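Listed next: structures, encoded as structure tokens.
Here, each number is a calculation from the coordinates, and none is a lab measurement. Please read these numbers as outputs of a predicted model, since none were measured by experiment. Cβ atoms are built from the backbone, for glycine too; each structure is taken alone.
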Structure 1
Amino acid sequence: MIYFTHEKLSEHLYRIIDFTGVCCYLVVGNKKAYLLDTCNGIGNIKEYIEKITNLPISVILTHGHLDHMGGAALFDDIYMNHDDMVVFKNHGNMTFRIQDTKKHSPVEVKEEDFIPTYKGEIKDIKDGDIFDAGDIHIQMILVKGHTPGMMCPLIQEDRMIIFGDACGVGVLLFDEYSSTVSEYKKSLLHLKEFEDKYDYIFRNHGTFESSKELLDNVIGCCTLILEGKDDHIPVKFHDIELYSCHKQNENGHGRLDGKEGNILYAQDKAQ
């Protein structure tokens, strides 16, 4: 079984893709490496990364969902915004991790392949914190919305940013941990303050890449929902009834109008 593949995006940045189709990112400087998320925790991502770099590795979790924190237990030095600790605890339940992944993975997964959930110390990250890898630096930007401690890593010297699940083609605002649309819009406006600092946007799902129009398009979604002018199309995500701001195309992974950027939200978040 081949659990991981990778591609080099810049002098410092690698995309690591697991066999379910989710990805994470590895930043390699001349002194240290940082793994931005750890995928689902199926297979040994640490062994895979050690074939790319022999530098010491720390993990930065953008948020606490199972497909981002699953492989964290393979590492010793873990960072995450502590507002996401409750999400991490919920999604770290092994029964939940295994059942949810098996149910929604596009490929068959075996229970024995799951890495147990990390139980050690998680160091806090604050908005604006910078991680030093030597010749490359990662600035963390807080973008509350999808989860309460959601963060976007800005890879400064390479002018690249990981929007991840914070801002994408189908942002999910639906559970008890998600922000309301008005709160989320404030977070996106904070993210927009850094727009002149990056040229490339990367995500963790789907096509993995987006144009710089994405941010404005998702901010526009917020405005439409708050004004009651969105398409308000009933959709289901993992058997949960939500509403889509814009009409989706046939495969449900994009907008019917061909533009990038959408929000799938529960009705109680439309405020």
Structure 2
Amino acid sequence: MALKRTRGGELEEIEADLLLFALRERYGYDFSGYGRPSLLRRLRQLVEFFSVVSLVDLLPALLRDEQVAQTVINYLSVPVSEFFRDPPVWKHLREQVIPELESFPRINVWQVGCGYGQETYSVAILLHECGLAYKARMITTDISLDLLAAARRGRWPVQQFAPWQSNYLAAGGSARFADYFDFQDGEMAIRADRLQPMEFVEHNLVTDDAFLETQLLICRNVLIYFGEALQKRTLGVFERSLQRGGFLVLGSSESMLDSDATWAPVQTELRIFRKTMAGAR
């Protein structure tokens, strides 16, 4: 009996499912809930990166080599960021949100998706300049150990300094941006002595739950890569983490799935929300 011919698009879907299955069963990372179109785009880039013919050709190395698996995870995690990206968001946080946080006796800040650390240190600089670093605990999380290590090192090409400085100034920066860095050998390295200590923790939004009570939770440009079911799960994790009256900051293309009474819009255009009494535990 002749085998039924499979069309190219269907074959790509099957290969993608096989690779995602291997990641989940071998390493515990489940990307099946991610938005399908963006996920397939990233997988096609992996084929080019590894110079293979198809995703199936990646499977043997993926199953046997943890470094290959980590590279795949990094690609699917979409680590794109910059210092003070979308300056109006940071300016609003500086002028409207941070003063509200001052009323809490302690401030736990959870920043989700560390990328290469730019957003993490943006938050730290903001707390420092607003005078709240002394009572703030800052935790940044990611599913990728490689990205967490890169963010912890806090080093970037010096060519990025000028646009990031422009972002900082547009966001209301009140110091010399250059004072937060050491410059050497074509790199700019964060001066950790200027900022409060930070914790870099592995956390998977697909499988892990809330792990501390927070007053400020920043998760920008992560949900856009999730399917609706995973978005809903993630917002549930955030609800369980945030204290009543705490703030949630999403990315510019992200929003709540529906009119959930848990979240009151603070600045809808900037995707800043506050947990209401209705969402209290």
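If Cα extents along the principal axes in Å comes out at 52, 42, 31 when worked out from the coordinates, which of 1, 2 was used?
Computed on structure 1.
Of structures 1, 2, which gives -11500 when helix-only ellipticity at 222 nm (-39500 (n - 2.57) for each DSSP H run of 4 or more, over all residues; to 500) is computed from the coordinates?
2
Quick one: mean count of other Cβ atoms within 10 Å over residues 23-30 came out at 15.5 when computed from one of 1, 2, so which one is it?
This figure was derived from 2.
For relative contact order in percent (Cα under 8 Å, 6 or more apart), which of the structures 1, 2 scores highest?
Comparing 1, 2 by relative contact order in percent (Cα under 8 Å, 6 or more apart), the maximum is at 2.
Out of 1, 2, which has the highest value for FRET efficiency 1/(1 + (r/R0)^6) of positions 15 and 87 (r between Cβ atoms, R0 = 25 Å, to 0.05)?
Ranking 1, 2 on FRET efficiency 1/(1 + (r/R0)^6) of positions 15 and 87 (r between Cβ atoms, R0 = 25 Å, to 0.05), first place is 1.
Compare distance in nm of label points 7 Å out along Cα→Cβ at positions 71 and 103 across structures 1, 2 and report the one with the greatest value.
2
log10 I(q)/I(0) by the Debye sum over Cα atoms at q = 0.15, 0.28, 0.29 Å⁻¹, for residues 63-110 alone computed as -0.65, -1.02, -1.04: which structure among 1, 2?
Going label by label, the one that fits is 2.
Where is distance in nm of label points 7 Å out along Cα→Cβ at positions 119 and 263 largest, in which of 1, 2?
Structure 1 gives the largest value of distance in nm of label points 7 Å out along Cα→Cβ at positions 119 and 263 among 1, 2.
Using mean count of other Cβ atoms within 10 Å over residues 31-38, single out the structure from 1, 2 with the greatest value.
That would be structure 1.
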